[in-house]
Structure I
Amino acid sequence: MPGPLPVNVVASMDGVLRQTAASAVLCDLPHAVVVQHDLYRGDDDDLLLRRVVHDLGGVVEDTGVALDHACLSCALREDMVPTAARLARSGRWERVVLALPVTAEPGLVRDALQGAVVGGRPVADVARFAGVLTVVDLSTLVDDLFGDDLLVERDLAMTDDDRRAVGEALAHQVECADIVATRGECAPDARALSVLRHLAGASATFADLHELDLAKALDQADGGRGPRRGDYRTAALPQPVDADGVWTLELTSWRPVHPARLHDRIVDLAGGRQRSRGWFWLPTRPHAVCGWDNAGGQLSIGTVGRWSAGDRQTRIVVTGIDYVQDRLRDAFDAVLMTDSELARGLDHWERHDDGFSPWLGDIDRAA
């Protein structure tokens, strides 16, 4: 009995590159089907999801879908995952390829497929997440990743309230990728290629889009490799060799960070042309894993889980192109709690407001 049908994701910041990659998949895998989704405004100014299903023979479906809410999570739940399950159950194709809306982050798709139930049946019985193909333009990669433009400033925002930075969206696409396909260049930018290796890691496949054997690459893709890096407690972040002016610095300690000093030094840790990600813990919230996600001049922090006994850690991994490592080390050391502060015990902090409630929620005093 055949197993679940493989489902791959194509992600890009550029609609033309996304379409080129989807067409290349069909050329290399003639028995695949591509499902392309785009958000657009309807006649009543409602945000709709357009779904185009096509294979090597042409367009199979072209449908507009109304969403309860204009977000990728709703699109996944209401249409993308049910469509993937329906196509997998049809027995007509050997692989489903989801071409996500431009700027969409592919990390959500894996969990959505694994946990979804459609028509009373688990989607995982008929479809399995099989990896991410991210397509990038080398000529703009460095400026896009390390600049501070917002998606809305480039008319790339998915929704009216999408305030993501270009670098944030691009970093998430690259870091989730099993395969990174690059736009063809006569003389590839060595620094851009180095940035890709620092963010995606050595286990990802890198190749020019027009030279890539997609049938082989997709068959060899590890469908869990990229998204597992989103697990803040077990993620194995890349440890590449610094080259071409690109570096990665790991800042790690078993100590918690002092809330007030983190507020004071947060610009030193998160400012500038860099991409940083990781986790930290606060003495006011000793059970909370606090995620750190910094790109495009923006910093997102939030509670992403709970620590298990004995595994609390502060770890931030920074990739950059400006030589500010000494500033980062100094700022990191400064925010860590000292021996004398720790000697007072965590109970001392139960009476304190750490100032992070707008991002981390109210402190759970009962935890």
Structure II
Amino acid sequence: MKIEVFIGVFLLIMGNAYAQECNEATLLTTPGKWIEGMKGSTSGVLTADLAKEKIVVDNLHKMMQQSYRPLGVDAHYNGAYYATRSEYQWLNQYSYNLRVLPYYCNDKTVVKAHETSTSLTIAANVITFGVDVYEPYTDSSPWDNGFRSIRQLPVEKDGLYYHVEETSIGFGRMGQQHTWLITRNGQWPFLLVTKKEFLERKKQKLLKGLEEEKAMASRNAESRETERKLMEKQYSNDPLKLQKYLKNEYEYFKAQNWENLARTEKNFLNAIAKVEALLKMPADELNKPAIVKQDPHDFLSHLFITATDPYPDILIKPNPNYFDKKLPRTSPQFISVVIVGNHKDPMMIQAMAGLQKAVDFDKLKGMLGK
């Protein structure tokens, strides 16, 4: 009995001592746990494909579990699997996902958070949090740039394509997103759009947009004429009301319609003239990558800028020749690795560094085409 009391008191003292020592330094060295998270999507994936993809994801988990030691966080992991979605994309996409939920001190007690902004994703055949590299861009708005775009050009680093950028991590906070692109033969699954390609498409979009504006003005005029005929019948016995309608509504809106069209046509023709002037640049200039931003003084026009300017749109298009269609749709033809999180929080800085160190990029390279 005395022994039991002594042990109970000892444990109480030790528990209080542990609670009193809860601080950032102790959290950073507190061992975490590996926890299997919610099952990811498998909708529409063929059973045979799913079995092959799960083997890949399991191998990715083993790679991380062997090399990453959670400290101050729990590591929640799962796999997600998606079937082919369109005529342009015949490859399956799937990923290994790892979210780190940090510990924190609640008064003097260690508690685990229920939310996190820090994660690792290793994905096959998709650029996580990135651009679609399969389907052509179809938006026909005349003020749009006409192509998909990226914010940064991937830079080759240690045989990989890498870039880092600021990103929202929720609750009004900004974090960092580190992206590695592992590809075959040093190529990209997308191509850069040239200035000439951009300008030629831009001109066609503007010409089409102008014709649509003219057609809309004609439809408005026809509707106004239909309304006038109805009002003439309605006010056939009240010429004063008819004259009031014709003067205050019919004539006014008729004039406004054509004035608006004239102003719009002038804006479109001005934008088209700018494009035609740029198309006269030397061939070597027209063959350079199109990096653009919308003209702040002309919403129908774009300006060519450099990749180092703030918020550039680096225009890209699909590169169907990158893909080997002889390979099965489950085969990783490119792999993206994305680590995102709060780069100002010591706990997350440690977690992000640990995750990056644990990724065996040579092993991922070896998975391509398998």
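None of the figures in this text is laboratory data; all of them are computed from the coordinates on show. The model shown is predicted, which means the values in this text are computed figures rather than measured ones. Cβ atoms are built from the backbone, for glycine too; each structure is taken alone.
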Value 23, calculated as relative contact order in percent (Cα under 8 Å, 6 or more apart) from one of I, II, is from structure II
Have a look at I, II and say which one yields -8000 for helix-only ellipticity at 222 nm (-39500 (n - 2.57) for each DSSP H run of 4 or more, over all residues; to 500), as calculated. I
Distance in nm of label points 7 Å out along Cα→Cβ at positions 171 and 355, calculated, reads 2.2; among I, II the input was structure I
Thinking only about FRET efficiency 1/(1 + (r/R0)^6) of positions 163 and 275 (r between Cβ atoms, R0 = 30 Å, to 0.05), which of I, II has the largest value? I
Origin of the value 112, 55, 44, where Cα extents along the principal axes in Å was derived from one of I, II: II
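Suppose Cα extents along the principal axes in Å, for residues 27-194 alone works out to 59, 41, 33; of I, II, which structure was it derived from? Could the numbers behind the result be given before it?
On the way: I: 48, 40, 30; II: 59, 41, 33.
Source structure for this number: II.
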Re FRET efficiency 1/(1 + (r/R0)^6) of positions 51 and 107 (r between Cβ atoms, R0 = 35 Å, to 0.05): value 0.95 computed from one entry in I, II; matching entry is structure I
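Which of I, II yields 20.1, 67 for Rg and Dmax of the Cα atoms in Å, for residues 251-330 alone, as computed?
II
Comparing mean projected area of the Cα convex hull in nm², for residues 75-282 alone across structures I, II, which is largest?
For this comparison of mean projected area of the Cα convex hull in nm², for residues 75-282 alone, the top structure is II.
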